[in-house]
Structure P
């Protein structure tokens with residue numbers, strides 16, 4: 001998802017070091033994915049009634065740190081490519097609290113997202129947990145939730161969208177065709193993706209590459225919803241980000257301080273205070289290209305104060321906090337890293353699935369069913385799909 005809805009960040013040029021036929025490179029991606037998946041599982045088990053959000057974020061950070069430290073051949077440049085975030089109910093994401101007593105409650109819809117990199121090769125992951133029940137094993141339990149059928153449709157649509165996009169990431173396929181396919185699939189469930197939900201291509205030390213994926217058509221008055229046409233190619237890597245609302249998908253800003261930032265590489269400025277220079281120096285050393293949370297900085301309150309000055313000088317960009325406009329609606333999240341090799345698409349990080357057939361009745365279009373029936377092995381063949389509105393009746 002685009003992180004800053006005030007201004008558009010210029011795409012970062014993708015380096016050449018992304019040859020997925022290289023066993024070392026594919027191994028780096030796999031190692032990062034294992035740590036990301038394991039951490040996601042640890043957090044999913046820890047999301048229980050009464051758990052504090054700040055403690056969950058710390059648990060995730062500690063789990064990743066320990067796993068990286070245990071690698072026998074850990075490259076010196078390894079860490080997080082996206083901070084551990086825990087966002088509740090209508091909050092879209094990007095929330096990594098460093099203090100406070102906010103707790104998990106029964107029925108909360110909890111979104112977890114995080115990312116790990118090993119030598120710059122990334123694995124981002126995200127999922128949604130409904131507190132009080134394992135909805136992926138027993139989806140009928142969703143019907144007892146206050147949002148009932150709306151939540152059930154949103155979660156089913158999100159998981160099907162992830163599977164359909166994975167089967168659409170084939171060499172030669174237009175990202176605009178993938179957008180039309182994903183939009184049609186979500187419409188089958190009568191749900192909406194949240195505004196400005198954009199996925200990015202990735203490469204070594206790059207998490208926001210030049211190729212983008214969208215989940216719905218652009219809005220003329222909002223340039224952030226427009227993506228340039230690009231074609232999937234062998235060795236592409238995408239962090240696929242699907243956020244679906246039980247409501248309209250339209251968002252409103254939250255009046256809270258951002259907790260996730262990113263270094264703005266396009267700006268330079270000599271900061272006046274030592275606190276600000278110290279905070280920025282740590283960012284430049286530990287997070288020169290990847291997003292980070294305030295809590296990951298080692299200086300505590302001093303670092304937060306210094307970071308605020310760096311933000312005022314446009315040296316770091318915040319991931320602005322937003323939520324669904326309706327207080328009664330929630331957002332669900334699924335995020336995974338997908339690698340396009342010469343013969344297949346690899347889903348490297350975890351995507352939950354419901355029991356076979358759950359929600360499938362909503363997908364009546366045969367073209368969408370055909371996409372979902374395809375194998376992840378593509379042998380270099382592009383996606384064949386005609387959006388329902390253009391099909392012959």
Structure Q
């Protein structure tokens with residue numbers, strides 16, 4: 001597929017900028033960046049999108065996907081996963097180190113995965129490197145190779161090549177992350193609190209998440225390490241993280257959405273870890289999401305082996321690629337809330353030029369339309385100033401980039 005056409009401007013739409021402000025009804029793009037309307041050099045001969053009555057939002061940032069490449073492209077792979085994502089308005093994804101083969105731990109693994117994304121992806125990307133016992137000395141080299149941060153588990157991950165962090169190795173990982181200056185993302189479930197091997201709420205109670213979060217926050221404070229608590233499922237854990245200056249948090253649509261939204265996006269009944277909680281806890285978490293208590297809402301998209309799905313109990317993962325932005329819009333009917341979460345998600349791993357519609361920022365944006373029935377539709381998606389999705393159809397490739405740009 002050829003590169004998508006260059007976009008010059010959007011007219012007629014409401015431009016949703018950071019902190020619930022709006023630019024007006026026109027937006028310019030120049031050299032892949034947002035530009036001032038009166039810049040004469042912006043006339044680049046590109047496409048002008050006339051989108052009366054629609055909304056322009058920053059391209060959504062999904063901080064939690066598993067695309068399973070290298071090694072398991074029969075499960076999905078970067079090209080298919082990013083294609084699903086960009087159709088749903090996602091212009092940047094953060095890929096987890098687990099589920100690929102080999103897992104992304106060493107510097108060479110980071111380099112290989114970045115090369116795969118540059119060659120195949122429809123969205124910008126960042127990758128996390130694994131923090132696992134016995135290989136924690138490799139964290140710095142992984143960072144130098146381009147990792148945005150690190151990822152570890154406090155419970156069994158399901159893979160022998162990605163063991164969980166115990167008390168001693170968790171402390172070592174936090175010390176290393178602090179010295180390197182990158183954030184350590186953690187799957188927060190205390191395995192000692194599990195009451196059975198059952199995947200759902202009965203086997204992994206609320207106390208398992210709360211206990212793990214408490215341990216992480218205490219140690220993060222002791223060692224001065226920045227941490228990110230992934231896919232939180234309980235309101236109590238969210239409140240705990242919100243009170244920590246070193247911690248950020250994310251949740252996922254399947255943990256807080258209404259039944260109607262879950263059914264609409266095929267997320268009802270998913271078998272995930274941590275599990276989906278009771279209706280009352282989901283309602284409470286929904287209020288926290290609506291009131292901005294978290295830093296991000298991610299998909300935790302995790303395709304399974306061929307001929308398996310997350311409803312069967314055989315696989316722990318939601319098929320969520322490209323569904324999160326629309327789920328938020330349909331749930332809360334607030335493009336401003338979605339823009340706020342996109343901006344805060346960009347700050348978790350330090351994406352300097354993403355997440356906001358502002359002059360000089362990377363021109364990653366979405367045109368969305370509220371239908372007469374109150375539901376939302378992604379109309380156009382622009383990545384780096386190139387039109388990738390037009391009228392809800394992929395028409396070209398972007399020139400993607402690693403969202404992390406830094407030196408040590």
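Read-outs: derived from the displayed coordinates by stated rules, not from any lab. This is a predicted model, so every value here is computed, not measured. Cβ atoms are built from the backbone, for glycine too; each structure is taken alone.
When distance in nm of label points 7 Å out along Cα→Cβ at positions 48 and 64 is compared over structures P, Q, which one is greatest? Could you put the intermediate results ahead of the total?
On the way: P: 2.5; Q: 4.3.
Once distance in nm of label points 7 Å out along Cα→Cβ at positions 48 and 64 is tallied for P, Q, the winner is Q.
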Mean count of other Cβ atoms within 10 Å over residues 136-143 was computed and gave 14.4; which structure, P, Q, did it come from? P
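Comparing P, Q, where is distance in nm of label points 7 Å out along Cα→Cβ at positions 112 and 232 highest?
Details: P: 2.8; Q: 3.5.
Structure Q gives the largest value of distance in nm of label points 7 Å out along Cα→Cβ at positions 112 and 232 among P, Q.
Who wins on volume of the Cα convex hull per residue in Å³, for residues 128-255 alone among P, Q, i.e. which is largest?
Top value of volume of the Cα convex hull per residue in Å³, for residues 128-255 alone goes to structure P.
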